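Alright, structures below, take your time with them.
Derivation of every value follows stated rules applied to the coordinates shown; laboratory data play no part. Quick caveat, the model's predicted, so the values are computed rather than measured. Cβ atoms are built from the backbone, for glycine too; each structure is taken alone.
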Structure I
Amino acid sequence: MKEFLPFHRSDVGEEEVSEVVEVLRSGWLTTGPKVREFEREFAAMVGAEHAVAVNSCTAALHLALEAAGVSEGDEVLVPTMTFAATAEVVTYFKARPVLIDCMPDTLNLNTDCIQQAITDKTKAIIPVHFAGHPCDLKPIHTIAQNHNLYVIEDAAHALPARYHGKMIGGISDATCFSFYATKNITTGEGGMVTTNNAEWAARMRMMSLHGLSRDAWNRYSAQGSWYYEILSPGFKYNLTDIAAALGLAQLKKCERFWKGREHYTTLYQEGFHDLPEIMCPPAASHVQHAWHLYVIQLNLDRLQIGRDEFIRQLQQAGIGCSVHFIPLHLHPYHRDRGGYRPEDFPVASRAFERIVSLPLYSKMTEGEVNRVIETVRELIKRNRR
């Protein structure tokens, strides 16, 4: 049997090792000069005026909603086709996440469903760029402006991505990124929130470290002062210099990583285009898809097996795969508290039964991609009606 091909492998080289070793030898390991450099470089890359590095995208979303003034009783519109964190952070404020169905092709937030979900309690919209395909932000911004709502993008999948030529990260009130181990660039664990609002940036930076007026680097370095004040009860969301050093090295490779993903995506598209049993993921002409994930949808009417058996056979053949995501409305917490039913979200419910995420990462080889294609084609041939 062939060696198992994992769903993901991190792409870390000697440049990352050198950057991290430099920090370890510096004597300063936590939030400091490397974090500030990482923030500057990241903001410049995505075209944002400010960037605040944190320890997860979840933290970034939490800080952005806090800066927006979300509070108890508010409602925030969230797509049902997303990871737990997108809605979870809304509940931190005792606010209510209102779930929205998705588009059948991109699986992004369905903008036609937003208007009917807005009430006088609605405070913000969190569009999620599913798999790295940017949401259609123009109609979302129009609706937000008409109803005085904030737009906070969940761009955990969307680096680097562009919408009508503009980088995701400098368009909305705030944009939140993830540097988790499987993301397009990684710091192991980590995140970033970008904004063009100086007040929001200052607030998020302060709240990311206990609501203190001065961080540790500015208290303990030669130019610092020991004195600080608690300005607001904050959180422990700061990123370390060790993680930032890894991020800086990864950031320099971001474009190369993306080109690799795009190339392998092209091979997948060409390898599956003639199979009516598979719907390949689209990329609209007005966007640059980040290709964090390659998610196919099975045409179950043409197959003798369901999605779960498809995955079992794929893994049995030595190919790692996954499912992104189990829609939020199907989870007990949201189902019970929101009173949601599968038929309330017909597109997401249908898609969930059909979606499979295939391996896609910069460290893959063409041979591995072709192996996935051949295995999927053989599986389809064996199981078609």
Structure II
Amino acid sequence: MSGPSRKLAAYAEHPRTPEFAELRFGNLEPHLIEAPDDGTYYLNMGPHHPSTHGVLRLVLRLDGEKVIDCEPVIGYSHRAHEKMAERGLYSQFLPNPSRMDYLGGMIYNVGYCQAVEQAFGISVPDRARWIRTMVSEFNRISSHLLWFGAFIMDLGGFTPFLLAFQDRENILDLLDSVTGSRLTYCYANFGGVTLDLPDDFAGRAKALIETQRTHFETYKKLVTDNTIFRSRTDGIGIITPEQVHSYAMTGPCARASGVDYDVRRAEPYSIYSELDFEVPTRTEGDCLARYLVRFEEMEQSLRIIEQCLERMPSGPIGPDRPLIRVKTKPGSYYFTCESPRGQLGWFLLADKNPEPWRLHARTPSFCNLSAMIEVLKGTMIADTIAILGSIDVVMPEIDR
């Protein structure tokens, strides 16, 4: 099928998202809950402040202190990112992906560029690919460090929060020296990266790696081996492999339940097939297992960064001129990569116009949060925040 008939068929299957007027002035109904008459009661947990776990509301049905039902309510921070993509050039959407997951913004920025490059056959110099991978792994560590500090503070520990944020600050300073940004990034562009590495980058990165490994040992003594921490996480919030598959969970949450899947190894992209690293997995499926998987992942990211520093090729970092308007090919395309929270997918439906007909982001937090409906049933109210923190959701990538 080709020409207009193919276009109409594709567009009928994938309609565009509603216009802004429909989104803004549509019929919005309040989320009301009827009071039960069986001795149970409802408790609204949230909406939380954005500085905690994002603007999330959990409607919990309780029998005493036991959770018997849970309903996540989302949408409080919706910003119509996918609609914005349809209203501008492919290049004009470059600042948006990192604002979906502001903790893993570099990986989202690089992932969107790779999706467009794969779809339209845009080549990327070797040096740019190695730089992208290295800064993405630094970004993965910074995301896990923030999760680590926030998770421990959820459980009542304050000192690890301060230590983790100082380590994260060091990584953000290093990324700032390369990209000019600390949190949301527009460093990768179509065909490469915006700036080359500073002259002192390799030395600073090696010193940071050495320091971080020392601090990991401190974390282990302070938190991992702590009796109180273990009692709050060991055997709490168990997610079975069947639940992982049922809810399409990915990332550390899935690997902590024995599902050995990491996009970087299962479907290698960029230079990951050339790198030596391991994919940490556990079988317990509880809060402690999810903690240990992320902790071990940070060490593997350090291994990847060391290989990038040692094998970094010379050469150009991008095209001679910025690709403001890309030459498109009509069709549907899908690209997937591994974000700090799991599988990130980009579905692109293109026509001959310089802007996407449809762009959809498959973000991991949506699927991971959906499992809370089952995971929280039968648990105690005191464990709810521990379980939520161990899943590590970022609400803007859900409310995109």
Structure III
Amino acid sequence: MNVTKLEKCRVCGNTHIEEVLNLGEQELTGVFPKSKNEKLTSGLLDLYFCPECGLLQLGHSYSLDEMYGDNYGYRSGLNPSMVEHLSSKINMLETMYNLKSGDVVLDIGSNDGTSLNSYKTEGVRRIGMDPTGKKFRQYYNEGVELIPDFFSVKSFSEICDKKVKIVTSISMFYDLESPIDFAKQVNEILADDGIWHLEQSYMPTMLRNNSYDTVCHEHLEYYSLGAIKYIMDVAGLRILDVSTNDINGGSFAITVAKKDSAYKSNSGIINWFLGQEKNLGLDTLKPYLDFAARTVEHRIQLKSLLDSLAKDGKLVCGYGASTKGNVILQYCGITEEEVKVFGEVNPDKFGSFTPSTYIPIDDEEKVRAMKPDYFLVMPWHFRNGILAKEKEYLKSGGHFIFPLPFIDIV
């Protein structure tokens, strides 16, 4: 597999970039091997800051084929709170931007079709683009078209010659080698009255929540609104609105349109966000180096807790085998010695292992039946939903360990 070291900023081309975080050598965090003998590619997880455009970015790039192959594990439709979030978002967009019969909508990174399945407007042509789409094709509603490929004007134009009214890209704009080129291509297929709605992790929230588990091989960029504005300005697009939410530990959703679009920008909110980012000192190294120091301290504390529980003979199991969780496991050196098995709801992961740390993954029901003393929760950002679902386990004397934003035992 090809691994390329970053020589210049992916957005502005500046060669004077500064390393601010190093999580060490890790096996691909989004891949779940089927056996302990399966060798995965490994590479450094390190972050660099560009003082010119303000982009925080991964210090290496990894070949897409292995990361998004058959072992790719994430599926939106398995998480009820994510289904609700995406459905509400789509229904808001189609109402707000007057979607009507004959319009085209495109979801880039369409995964299992959850977003496209949520459109209610009759007569709309729904198209999804995703290289992992074939694996999840069965979950797409009838009438939804799938292009099982990475987004490009060329691939899209081969099946549709009409401009797009609504483009969505959820949790994927941070996976790009060339964000400006991508934005320019979206501009090219966008209708004059079209909008592009993108949502991804919000870097200032990542810093505040100490969520270093957001840093993985797939995610090349860690965006502030200032960095997004830089990209959109160069690509001939204009930000209309921005909002934050608690999805995936803290995300921000941005709606953009063509620079000369008739839509008005919510300038008051946009300028407030940019001002807040300036006040946080995001154009300096300090917040990133402080984040790195807190990350080291977190590793010491979590490892100490799990070692103590193991010495006391407590049974600790994992709850939810996830890409983000694999970052924590590998960085903290957590293995089967501390966490016996992971309970998981996605049957595709049953019988697999966590990369490098080789903790087995099994059906959540079976793991719960083992009556563990503690569950270490990897999708900690779905805390409220998990606690509501697991009332019986808690009543029986079980406990949950939420590793972030700080270690909390319930």
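To which of I, II, III does the computed value -9000 (helix-only ellipticity at 222 nm (-39500 (n - 2.57) for each DSSP H run of 4 or more, over all residues; to 500)) belong? Source structure for this number: III. Compare distance in nm of label points 7 Å out along Cα→Cβ at positions 261 and 341 across structures I, II, III and report the one with the greatest value. Going through I, II, III one by one, distance in nm of label points 7 Å out along Cα→Cβ at positions 261 and 341 peaks for structure III. For distance in nm of label points 7 Å out along Cα→Cβ at positions 37 and 141, find whichever of I, II, III sits highest and give me its label. If we compare distance in nm of label points 7 Å out along Cα→Cβ at positions 37 and 141 over I, II, III, the biggest value is for II.
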